[in-house]
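No value in this document is a laboratory result; all are computed from the given coordinates. What you are looking at is a predicted structure, and each value in this text was computed from that prediction instead of being measured. Cβ atoms are built from the backbone, for glycine too; each structure is taken alone.
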Structure I
């Protein structure tokens, strides 16, 4: 038997704050979703001016990153040559989700939606805040 680290709501809030601050420096307000290693949602934040579909997008990106322990952009690249990966359950092959690592173990994923090409850098800023 082994012990493993798990994300807490406090951890998720810390990462969301870091992602929000990083986005704010660029005058952006994204939807932010954070899930545990099994892809279950821990935290969700959708700004008032963000479209409702950004919730599903951010959550799907976070889940993809957590379940695969890789950025969702890696799956986006993979499906270009192996489209069968589009059938992988609970995974979204769109840039904007990054895995959350703690002591070299994937403990979850963070997904950002609504700010286009900045989704992944903002998500990474949030993920980096866990060990900061």
Structure II
């Protein structure tokens, strides 16, 4: 049975709680777009957490959301401290992550390629 490290368990809790805090507690108008917390990487000494955030929108919306999160890091950390009982609460750093947007773009290209190749119909397949 594989055991997960404390950093792994902490990162899962951070993802869940930061997503909740951003969605429910933050009132910054720069967070207007669709924001998802994709992952969190906690350092081995548990002092730092890099939170990867995906923002669906224009480059300006992404920049605004990143600025709002950076400015609100202290607020988020304070709320996180209320929700989690840990001896050392990591310093939060936010990093933009375009993986969801990249995946959507790939799906769009695959759909377009399938439509151009005849809709993906196979003559041997009765379905």
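Identify which of structures I, II gives the largest calculated value of distance in nm of label points 7 Å out along Cα→Cβ at positions 61 and 101.
By distance in nm of label points 7 Å out along Cα→Cβ at positions 61 and 101, the leading structure of I, II is I.
Tell me which structure, out of I, II, gives -12500 once helix-only ellipticity at 222 nm (-39500 (n - 2.57) for each DSSP H run of 4 or more, over all residues; to 500) is calculated.
Checking each candidate, the match is I.
State the single structure among I, II that was used to calculate distance in nm of label points 7 Å out along Cα→Cβ at positions 69 and 93, giving 1.4.
II
Computing relative contact order in percent (Cα under 8 Å, 6 or more apart) for each of I, II, which one ends up highest?
Structure I gives the largest value of relative contact order in percent (Cα under 8 Å, 6 or more apart) among I, II.
log10 I(q)/I(0) by the Debye sum over Cα atoms at q = 0.09, 0.11, 0.17, 0.18 Å⁻¹ computed as -0.22, -0.33, -0.76, -0.85: which structure among I, II?
Clearly, the read-out refers to I.
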